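Some structures are shown below for you to check.
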Structure I
Amino acid sequence: MLTGLAIPIRRGARADTRRAALDAPLKALAQARGRLFPFVPVLLALGIGVYFSLPAEPQAQGFAALAAGALAAGLAGLFGPERLRPLCLALMLVLAGLLLAGWRVHASAAPVLSFRYYGPVEGRVLRIDRSVSDAQRLTLDRVVLHDVALHRVPERVRVSLHGDAGRDIVPVPGMRVMLTGHLSPPGGPVEPGGFDFRRMAWFERLGAVGYTRSPVLALAPAEPGPALAVERLRMRMSTALQARLAGEAGGFVAAILTGDRAGVSQDTTEALRRSNLAHLLAISGLHMGLLVGLVYGGLRLLLAVVPVVALRLPGRKLAAVGALAAAVFYLALSGGNVATQRAFVMVAVMLGAVLFDRRAISLHSVALAALLILFWRPEALLSPGFQMSFAATTALVAVFAALRDWRRARPGGRAPPTWHGRLMLAFGSVALCSLVAGLATAPVAAAHFHRMADYGLLANILSVPLMGTLVMPAAVLAAALWPLGLEGVGLWLMAAGVHWILGVAHWVAGFDGAVRWVTTPPGWVLPVMALGVLWLILWRGRARWAGVVVAVVGLAGWGQAPRPALLIAESGGQVGVMGPEGRALTRPRGEGFVVRNWLAADGDAAGQEVAAARVGPDGAALADGFTLGGQRFVHLTGRGAADRVGNACATAQVVILSVDAPPDIPAGCRVIAPADLRESGALAASLRGDDLHWRRARDVAGHRPWTGY
């Protein structure tokens, strides 16, 4: 009888164990009530990420179902069972992220050029910048294209000025210009799953990109009025700064104050990247934080030295208002790019916390800043700037909060430090900031830019303190003295600091092994790592250590997806084959942008000519073709390529063309021509055993508004 009774007792025990296992997370969520706000932007971002990863755009019925689901989840979160409310609200936030991203995509819709255009282009200069090849670029709005219907004309186009195109004109924002140029739709990914420029252009309402070699003509001067007044002020200040400070120093100062990087050479930009100092060139959280901190501290000091003001007025809040005004001016002056907008939101939240007597720097303030940006521009989630900025900020706030709690908990931790203790603390804080920010942003930078600066910590320790103690204070001094004509003192001090920073950048960039190239990870790796680290930071209790496991799983998957054995450019003008020395190219010139991205994603530091000199997988040069997966490939380019298809098909199964295919193709021969590639996008093939598995960029990108499929 005892034996017979033991079975139901054991079954009941197992049921109780399962019930307890299910109840444990709900109890933990109930106990965490009041501390879950930092998870709000994480859940919203999860929904946004899901939306952008969908293979096809939801129809109206799909969006309606998502809205109904979000509403039902929200009502359940407010009025449902107490223990299930956090889960229901979490589901509501994820669905809200999906809806928010969808709304932003459709609200940003604008005409996109669907064909290649050559002819007159007329428009108003909206923005002036530089391309990767250092060519001046004009972004035009109010565009007019010859013999193109109005409803097909892009809202904005961007044209690079090559040769002497910009020699006879000094463009300014608001000027109406005319040129003869080549335009085409924004390009798709250079390989399946690669960065999709079309998506970024969609949100900028950029419907065509191109170039011109003919002179640009000014049709009308810049329009008066406030619409582009700030943009014109930016360009005038940039020109004035570069005239006062010659060389790279002037270009660097103009970049950090106005956002205009035209005066910084490609060599200097590359040195800053190799030394992990490129973030100093971009107007980001560092610059905005330093400026706001200086203005806030200076105003507090001025208010404190006047007894009547110090005793009767809230000095901290007045200083916060003044600092916020300075941040607004800096945002407008810098051009208001996404990185600067993100930095402004973060400092505005922190200054708002001062105004409302809250802790200025906390995970709650970081979460609020992220939430505002995601509501405003949900597509920012996909940008490396957003990811690196919030990775660094979250890590810094978490680490310094942990150190503060540790100091307070230990005996004597609340005692004020001595003068040498303060000095050591200052140097240690700078080094720790650089270390923590570098570690937090390294995976993001490696995933997006395929490189890691091994000596970046050294360069930052030698440069960042000078940026905060000399360069930015001198900028504030120059701005204050400019109305009096005495700005030269501040500019001279800025130049001295900038020369040091640039010297450090070039010195560190010249080290052997300064840059380590990294292969691109699978798309799921970075989100999984981010979720694991965020769980570790935001959750409290022993369950937080599960985040370490999740992050390690993501890191372990970094190199699990091998690079494609074969890549074919969308134009058909370049082919890359993985060989024993790395990716080999069929041509030493042409499609430079595509080739740079291929090699970078491979984690390969070689240049195009070096890669073109490599042998293919069969150990022979690629000039006469190559064998892969049991098939013979031949790449034909240039004039007369179509006439050689017949001879090529006699020895090869696949012929890749950069020109239109001839009408008569021998049976059993596959020809990949530009017409095919316009339908498929770039092609990639991977070896699975002895067979080739093909992927099309079109299939990976999906049927989305920005893909045009």
Structure II
Amino acid sequence: MKKLTVIYIFFIAFLQITTAQTKLLTMEDAIIKQKTTLAPAKLKQLMWVKGTNNFSYVDTKDSIDILILGSAEGKKESLKTIAALSDLNDGLGKSNLKSLKAFPAIQWKNADQFTFETEKKLFAYDLKSKTFTQESTRDFGENAENIDVSDKTSFAAFTIKNNLFIYDGKENLIVTNDADENIVNGKSVHREEFGIVKGTFWSPKGGLLAFYRMDQRMVKDYPIIDWTTRPAKINTIKYPMAGDTSHEVTVGVYNVNTGKTVFLKTGEPKDQYLTNIAWSADEQYVYIAILNRDQNDLKLNSYNIATGLFEKTLFEEKDDKYVQPLHPLVFVPNHPDQFIWQSKRDGYNHLYLYNVNGTLIKQLTKGSFTVTDFAGFDEKGTKAFYSSTAESPITRNFYSVELKKGKVTKITSGEGTHTPILSGKGNYIIDNFQSMAVPREIAVYTSSGKKVQTIKQSENPLKDYKLGQLSIFKLKNKNGDDLFCRMFKPVDFDSTKKYPAIVYLYGGPNVQLVNNTWNGGGDMWLQYMAEHGFVVFTMDSRGSANRGEAFEQATFQHFGTIEIQDQIVGIEYLKNLKYVDAGRMGLMGWSFGGFMTTSIMTRYPDLFKAAVAGGPVIDWSYYEIMYTERYMDTPQSNPKGYEESSVLNYAGNLKGKLMLIHGTADNVVVWQHSLMFLKACIDKGKQVDYFVYPGHEHNVLGKDRLHLFNKITDYFIQNL
């Protein structure tokens, strides 16, 4: 094939092997300690103090947790201890409560008081008097879940099983009382697609609660087997598969004062998606982004909370492929008639300023880049703050934009990943910065971009370890698109030797693996494999996140085609490296990456000698409605796309060694997927290795994760 040209590549000097670096990672280091002692040091509970330009965080001194206060207007030397764990425990002891072993999670009530919870009681601690005040008792019961506390009233919404309750400071109020467990209230819906992560939404003043009600009685039952009992028992879940009947969702509004609920009349069809719920500033309306089941037509609607009636459609967004709303509208401070809306309508996710009549005032950000996060406003509501990929798809910097003039100010700079915390007034930010060269730097900036002080400069936690050389670079696909790649070379790399290689991939929507952050955004297990003599390679193909609609929607209706074409560009590049042994190449991926792994091993069977596929989607008609139909339409409307993507149709092509791994309680990619593929391989006379993790869901977590990666590592060492 044509020789591929690397567009750019950069190596990290401090990762080069030196004689002082002698330690090697253990598997426990790579899997467990990578998030604790071998992670770049950070500041616990770093936050702004409410109503001030001060910030606080928890540190440890002489083995005692302490609360540190700093000022954005001062220097690092102005940091001071304002409370210690011993102070809290002294007060708790006087109240006959148990001592705390670590500083509790706090919230600032004002400049002088913070609150924390222990033994189902909420306390306020006064810094000046060093005294406690019990704010309330929060005994919601042992089975309470999804606790959502209003920051205005301290009312707390929570669920028990499938019903919703509110604690009003005195008693638990019953909001819903549905006897049928398949009617679920106050929990996230639509399988947490469309940016949905919760099911309750407090009004600005905290006296009203909007909540989801999901009726899934019409959805087919799906069995999840519990193997811990004798005999094993079935735990039935509702799992709507692509093309089948979906659940029906409505939104209720509960008034704490009257005890009454009004359900919003969101209309037909009942299987539409209700997403991105937001309150108006005056609490008269609830805004909902209504998305049709085809997911190509979105309407931003307002509803009167007194009557539940539809008020108006502010605007509509359509797309030939799909619309994916992920963020609710956000009102501008001091301008209750204006809000920010995020949309990809021009090909990239950008910020748009609207009024409540649905009139577009201004597109605030423009260009061939993605706004990745919206951070908020300044106190007066004159500026909006956001992060974006304006410099590069693998870099994140922070910006402000003036709402009237549209002037953009770049606040942070430098190649890497900036993760800011905006102060309440919007005049300062605390920036958490990482790059391949910088483990972590936490600094304070003004909103104009001036660096005020550095709070924390983390040491390299791997300075004593021998590590592989890390590089990030670009390749071009046949369309000329940049494909970002990450590669770890083996420890003590010798360009005259031939090394085995592992390709670690995902390749699916909403995920970006390659970033200019610590360790290149990769798991430390990749470095562990580099220590064991492997070249480890990753590439983000078309279909992956933060590259714009044309790049991300390229896989529409044809999962496993365009992504694989791009991945092969990287694979061929790897094979052609003089130091890579093309006869000893392995492939690994999980979830969508598991789908890609099994697809490549069966559709391009001569590329890899061995592979590991974890929790793989095998046939998309067996996956959930919301995700699958967005990208593939239904099996009824796109039968060819589903047939071409089904790995079952290629099982007979398998040549290399392939191990499938699945959690037996997987409720995301259900166990049936890999079992079907196993049966297809048996039918075709193909040998395949198989391993399950009893009781684990989609990800193998906890202590068993160490077992998982030992299993994967052993498989590659044995076969490559």
Structure III
Amino acid sequence: MSGFLHRLGGACAAHPWRVIGAWVAALVLTFGLASVFGGTPQDNYDTPGLPSQVATDLLRSGFPEVAGADARIVLHDRDSRLDDAVIAAVSRNLAGVEHVDLVTPPRLSADGDTALITAYYDRPVTDVGGKKALHDLVAAVAGPTRTAGVTTEIGGQVAENIQKVNGAAEAIGIAAALVILLLAFGSVVAAGVPLAVALIGLGVGSSGVTLIAAATQVSTIAPTLGTMVGLGVGIDYALLLVTRHVEGLRAGLPVREAAARATATSGTSVLFAGATVVLALMGLRLVELKTYSTTGFTTAVVVVAVVATSLTLVPALCGLTGYRLLGRKTRRALTATAAAAAAGTGPGGETGMTGPAPMAGQPARQPLTARWAARVGRRPLPWALGALGLLLALAAPVLDMRTWPQDAGSQSTSLTQRRAYDLIAAEFGPGANGPLLIAADLRTLPRAELDPLAERIRSTPDVADVAAPIFSADGSTALLVAEPAVGPSDPKAAALVRHLRADVLPGGAEITGWTASFTDISALLADQLWEVVGFVVGVSVLLLLVVFRSPLVAVKAAVMNMLSIAAAYGVIVAVFQWGWGAEALGLPHAVPMSSWLPLLMFAVLFGLSMDYEVFLLSRIREDWLATGDARGSVTRGLARTGRVITSAGLIMIAVFAGFALDPDVTVKMLGLGMAVAVLVDMTVIRMVLVPATMALLGRANWWLPRWLDRILPHLDLHGGGAAAASTVALPSPRAEPSDEERAAIS
């Protein structure tokens, strides 16, 4: 593989304009196709087999007019009673909105200053039209309410199922990444290459997600997650390649050879790191909820795109920019060294070695990461126990974790659906936001039992009211609407659903509605969490075993990743569920962890955490193969990767933290949780647990049973001579800089 990547990197560096032109053409083509043929992401919560789905299917056959998408329009006059003419005008306009099949009579609050009107569509929310549907609703109510000074808020499925786009998160991440890259490289050109590569790969991948949305249903959170992950890993992968390329230039390699070796060595790490992320995301395909499982492969499309751009566009840009990737001081030093070598005098003149030599009698000072690794290695057990204690303390709040799917009540007050939710709760009671729809199949349940059933439901604790049963036109189905006394996200609401199913409802009757559906979805995701965990961990350990040929290294990496993810879970519970920082993130009160999060974060973070493991362990193993020094290889590996992994980690933290400012609460949780996990990875894991455990294990780190050695494939992860190339290079006469390259250096 590394031989192929060496040839690929050399070819891209030799023909940069062809590669750049091909990627620009791909970007323009995919953007054009997405704008013409692309679809709109929509959530689909249909899940065959769930109790609530049985009731939904029954209502769709008996009451098709109330089985489609719904929009809840809330009219509110702060100063006086609502004008009946305004309510009537809004109702008439809503009846004329495309696909609206039924507009319910307005429900007035006790003081008459608020009206609730529900519009039902003739199709599910996935087929309504997304932003256009919401725009049509706004246009229908704007005229009558604007002239009367009436406040209008829109809730329901149509408003809650719209993809939220906030460009501020991406802007914050890109700006922070540029600053970090400038500090890392000291060169505007070098800082610009990873950003350009990541943005092109992200553009191609995101366009691909839009095209996929035209062919199948894609979750509304998928584009945001794809952007978050694609931007982070895209910059990191390009950064790793550029850093290795710059090392080659400083060691005296010609530009094309430096690009080829960087692609062969670090490019192999990028390839395997990207494969790990993709395989982890594929674990989400095990989830039965379609709107959730599609998130995995759409995000994987973005990751594949940024890996492809990194492996081809980075060497092309490196070949094009040449020595301008180096800072001015470094270029001047290389110029002086090249001149001295050509004259046979000065540093390196006798040996042909390039690069400035250390001053006589003054050994080179080790980097901070190397000194730190040596310090941890001297007393590894206390450091390992201390790091483990810190991680367990951060993860402790997980024991109190409660999950609930995202609904309007957990959103920011800057969104209309949240304001509609609050108005409904204040004027009609919290349960009005999540009525329970009880469908009765009259083919198995006698009609005479409906009134007694309604009375039993009404007398159940936490039930505020039950409407009289209504019957379908064909007489096959009955509908009872029960209004809980608590809001949908209250734990008592889910308990009420379970109690009604177990103790109150007879055979032939089942509950649906958002509260019942979300109760079932939460239970489903909790049950399938361990299936995804088993798949992701198993596949990742197997891949690491093949790459590094060490069972201990593979298992240890998986355990450390799980510890960092548990710490991220714990921080989310403390901040959002316990309310230790909810207000600072724009939420007026504490909210439970979104049910989507545990599975989603595990798959994404396990893949991303493996990135750092692959980057670090590949350098450690590279040194181990060259020297056989188990403890020293850890110190030198950390020293060589310290700057690039720290820069990559800071970039990811900046990108993810930017998304924590998004108005959508699930995106907030994702952004904060992923930022915390990366911070833990780059500090506690990399700087303490890795050197401590590898020092404790010594040569056992690289132990491999003979029988396993025979069956595992042999992969050239380090590009053959990479171990030698990672130190100061000894170029052949043909590898010396040409006249053009000497001019470029100066």
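FYI, it's all coordinate maths here, none of it is from the lab. Fair warning: this is a prediction, and the values are worked out from it, not measured in the lab. Cβ atoms are built from the backbone, for glycine too; each structure is taken alone.
In table form, for the structure just shown:
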{"item": "Among I, II, III, structure where helix-only ellipticity at 222 nm (-39500 (n - 2.57) for each DSSP H run of 4 or more, over all residues; to 500) as derived comes to -20500", "result": "III"}
{"item": "Origin of the value 30.2, 107, where Rg and Dmax of the Cα atoms in Å was derived from one of I, II, III", "result": "III"}
{"item": "Which of I, II, III yields 0.00 [FRET efficiency 1/(1 + (r/R0)^6) of positions 428 and 668 (r between Cβ atoms, R0 = 35 Å, to 0.05), calculated]", "result": "I"}
{"item": "For FRET efficiency 1/(1 + (r/R0)^6) of positions 132 and 580 (r between Cβ atoms, R0 = 35 Å, to 0.05) computed as 0.05, the structure of I, II, III it came from", "result": "II"}
